[in-house]
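These are the structures, in structure tokens.
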Structure 1
Amino acid sequence: MRCDAEEIRVVHGRTRVVGIIGHPVDHSLSPVMQNAAFAACQLDYVYVPFAVTPDKLEQAVCGLKALGMCGFNVTIPHKTAIIPFLDRLDESAKSAGAVNTVHLQENSLIGYNTDGDGLLDSLALDLGYTPGAEQIMVIGAGGAARGAIAALCRSGAQKILICNRSLDNARAVVRDLSARFPDVCMDVVDQKLVRDEQVSSTRLLLNTTSLGMNGERIGDMDLSRLPTHANVYDMVYSRTVTPLIADAVALGLPAVNGLGMLVAQGERAFTIWTGQKPPEGVMRWALDRLQCP
């Protein structure tokens with residue numbers, strides 16, 4: 001067996017460790033793009049996924065801190081649940097009420113939210129979309145939704161309709177974010193009771209849930225009711241086309257998955273951990289290379 005020394009990744013006692021916690025986490029593409037960026041910058045870091053069930057979250061966070069991890073990403077279902085176990089929050093996480101990036105600095109765990117700005121970067125780059133007066137319909141009311149809505153409000157959104165299976169959860173998001181963004185009109189609707197006129201007045205349809213990752217459909221929403229100038233954004237970045245994206249494309253609507261957001265938020269997290277920006281395009285290159293047949 002031939003082995004090229006230059007291809008061997010050496011990990012030793014000085015290697016800085018970062019990673020991602022979530023449940024599930026085996027689908028995450030973050031290790032691929034982050035390790036590619038570390039290699040491109042010749043940084044002695046390694047990025048590792050950790051599957052953490054909700055009942056073990058506090059123990060996991062304490063353990064990662066005790067091990068001196070440089071930092072880690074946080075994904076479903078821990079983005080809001082992790083907050084009580086952190087030492088303080090950056091303003092990005094405070095405004096969103098959710099955390100997706102943690103940095104260990106001077107023995108303090110600091111929570112950030114790079115999801116929101118990553119979404120805005122992707123909306124602009126991938127869809128040419130900038131939030132404005134027209135309605136945005138957000139599917140979901142979890143941590144990802146909070147980060148997205150906070151960023152949309154900061155960037156000029158004026159009307160947001162939250163579509164969720166649990167109205168109580170959706171109302172909690174409105175209550176918390178309306179206090180920070182009183183000039184934005186926010187309302188809620190049961191995911192099973194969305195009216196045609198609510199769909200027809202939507203400029204951006206944004207899925208913040210994990211629905212679609214395994215081929216699931218999001219309720220019975222009729223995308224044909226969307227206006228012809230509407231955009232569809234699915235945060236799910238499954239390697240197969242989600243039903244939401246497939247339905248939108250079949251109707252001729254501009255639609256993209258969450259790969260652009262994944263890259264943009266990951267670049268911001270990289271900078272938080274290392275203090276420098278990753279080489280432009282290297283994370284996206286790594287993901288594109290992974291998905292090539």
Structure 2
Amino acid sequence: MGIFSDILLTVDFDRTLTAPDSTIPQRNFEAIRYFMENGGAFTVNTGRSVPMYSRLLNEVEVNAPLLLYNGSAAYDRETGELSLLRPIDMDMKETVLELLELFPDLTVEVQGVKAHYNFIPDKKWDDFCAYNKCPCATARPEDDLGPFLKFTLYGEFHDSTVPSLFVATPAEKARIDEAEGILLERYGDKVEVFRSATRLLDVHAKGVSKGGAARALQQRMGRAILICVGDAENDIPMLEAADFAYAPADGLVADRFENVCNCGEGAVADVIYKKIPEILKKRA
């Protein structure tokens with residue numbers, strides 16, 4: 001038992017736990033360690049897949065299952081097992097073939113459990129995966145790629161960094177807006193579409209959200225309070241589902257939720273050091 005033993009804290013990764021340059025402020029590391037040492041349950045709640053997050057498994061300490069694929073699965077890093085699985089209820093081969101026809105100018109990617117897969121050779125995509133240390137391969141639509149948890153559409157790669165996906169010309173943004181509309185019109189009864197970055201669309205099974213996954217994990221762990229921190233549109237369901245929700249002051253959804261400092265200044269640490277003590281004081 002400890003002063004934070006009633007709390008599950010789930011936080012987005014990119015531009016919430018990290019600074020805009022993808023580094024993690026030291027202040028966040030220190031605060032998370034303090035939070036867990038005093039009984040708090042902490043995990044990352046991200047759109048990233050197992051392969052995309054794998055290089056970070058030993059960098060970011062957690063003491064609860066990771067919530068990945070925008071809530072499509074929970075991952076136990078000790079056992080390597082997935083739970084709370086929510087696969088997309090569509091045939092993967094047929095879907096990929098349709099996507100390639102609908103979006104010949106965008107990169108179509110299926111994010112599996114062991115790797116990310118595209119279907120047309122693309123050096124810029126290869127470079128992006130390599131830079132982010134994400135296992136990848138070019139596959140055929142008919143290949144067995146594991147559970148169909150998530151597919152992604154990328155705009156043109158400016159460079160190999162995640163932050164570059166948040167930068168777009170008006171024309172690039174308009175194209176992703178258009179693609180989002182097409183996806184919702186064609187598959188809206190089967191999927192959820194999340195705008196994880198300005199030039200990136202993540203697609204998951206209907207009903208999937210970071211918020212649903214966070215609540216399911218909270219119930220499984222028996223924690224009384226769910227606190228969430230996020231910065232982008234795909235974080236909105238998580239923030240709305242939380243008992244207490246916060247956004248970095250420089251987040252894309254900062255105008256909709258109570259703010260803490262900018263992500264590069266240690267937004268997660270602000271929640272742990274400033275906001276959570278206020279919550280506990282009011283509950284005492």
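Throughout, read-outs are computed from the coordinates displayed, never taken from laboratory work. Values in this document were obtained by computation on a predicted structure and should not be read as measured data. Cβ atoms are built from the backbone, for glycine too; each structure is taken alone.
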Practice problem: For structures 1, 2, calculate FRET efficiency 1/(1 + (r/R0)^6) of positions 108 and 276 (r between Cβ atoms, R0 = 35 Å, to 0.05) and state which one comes out highest. | Solution: 1
Exercise. Identify which of structures 1, 2 gives the largest calculated value of relative contact order in percent (Cα under 8 Å, 6 or more apart).
Key: 2
Practice problem: Looking at percent of Cα pairs over 36 Å apart, point out which structure of 1, 2 has the largest value. | Solution: 1
Quiz item: If you work out mean count of other Cβ atoms within 10 Å over residues 156-163 for 1, 2, which one comes out largest?
Solution: 1
Quiz item: Out of 1, 2, which structure matches -8500 when helix-only ellipticity at 222 nm (-39500 (n - 2.57) for each DSSP H run of 4 or more, over all residues; to 500) is calculated?
Solution: 2
Self-check item: Highest-scoring label, criterion being percent of Cα pairs over 20 Å apart, for residues 68-123 alone, among 1, 2
Solution: 2
Practice problem: Taking 3.0 as the value of distance in nm of label points 7 Å out along Cα→Cβ at positions 92 and 268 derived from one of the structures shown (1, 2), identify that structure. | Solution: 2
